[in-house]
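What follows are several structures.
What follows is calculated from the coordinates using simple rules that are stated; it is not laboratory data. These figures come from a predicted structure and were not determined experimentally. Cβ atoms are built from the backbone, for glycine too; each structure is taken alone.
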Structure 1
Amino acid sequence: MTEHHGYSPTKDAYLKRMRRIEGQVRGIARMIDEDVYCIDILTQVSAVNKALQAVSLSLMEDHLGHCVVDAARTSPEAGQAKVTEASEAIRRLVRM
């Protein structure tokens, strides 16, 4: 049986967003190859970073609303373990 994650119901939307980001990154590489002005490239890099942050926040929200809540319903210990896991993931995200 396949395990379902908090993002499973919106998996297609996440994949679409990631494909769009992938296209933006390829566009940045093309800009570099074509010797585009630095500031224009940096503007695109900033846009990609914001898009990735938006995906990260959305995934975290899904994780908290599904995985953490389900674990907390199972037992206080399981809930705490998921909260700790989420906290560590948040710590990694903000260290960027």
Structure 2
Amino acid sequence: MAAKFKAAGAAIVGVSPDAVSSHDKFAAKYGLKVQLASDPERQTIERYGVWVEKSMYGRKYMGVERATFLVGADGRLKHIWRKVKVKGHAEDVLAKVKER
């Protein structure tokens, strides 16, 4: 799928507060073909509003909400997907990229 985004002129960057070494291990383990950026101070994550309170089994904690932001070549935000579910999401984003 990464090749289809590249052919459409889009770059994919995943951002999390995890360390670069953690990203490297994750990418190797899953054969990930996209760039991962480390944001341990959460500056970008907080600016995009995805550092949120989450809940699992009644326990509340802070974490990253899975979201996708489509940014145009002009640097302007074109579309936002919140609370992303993996199945079918890449196809939806690629379709939106191709709308330009």
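Which of the displayed structures (1, 2) returns the greatest value of percent of Cα pairs over 22 Å apart on calculation?
Numbers: 1: 45; 2: 36.
Answer by largest value of percent of Cα pairs over 22 Å apart: 1.
Hey, distance in nm of label points 7 Å out along Cα→Cβ at positions 7 and 31 derived from one of 1, 2 reads 2.4; which structure? Of the structures listed, the value fits 1. For relative contact order in percent (Cα under 8 Å, 6 or more apart), the highest value in the series 1, 2 is held by structure 1.
Please compute distance in nm of label points 7 Å out along Cα→Cβ at positions 15 and 39 for structures 1, 2 and give me the label with the greatest value.
Numbers: 1: 4.1; 2: 0.3.
Of structures 1, 2, the maximum of distance in nm of label points 7 Å out along Cα→Cβ at positions 15 and 39 occurs in 1.
Using the calculated result -26000 for helix-only ellipticity at 222 nm (-39500 (n - 2.57) for each DSSP H run of 4 or more, over all residues; to 500), pick out the matching structure from 1, 2.
Working: 1: -26000; 2: -8500.
Only structure 1 yields this read-out.
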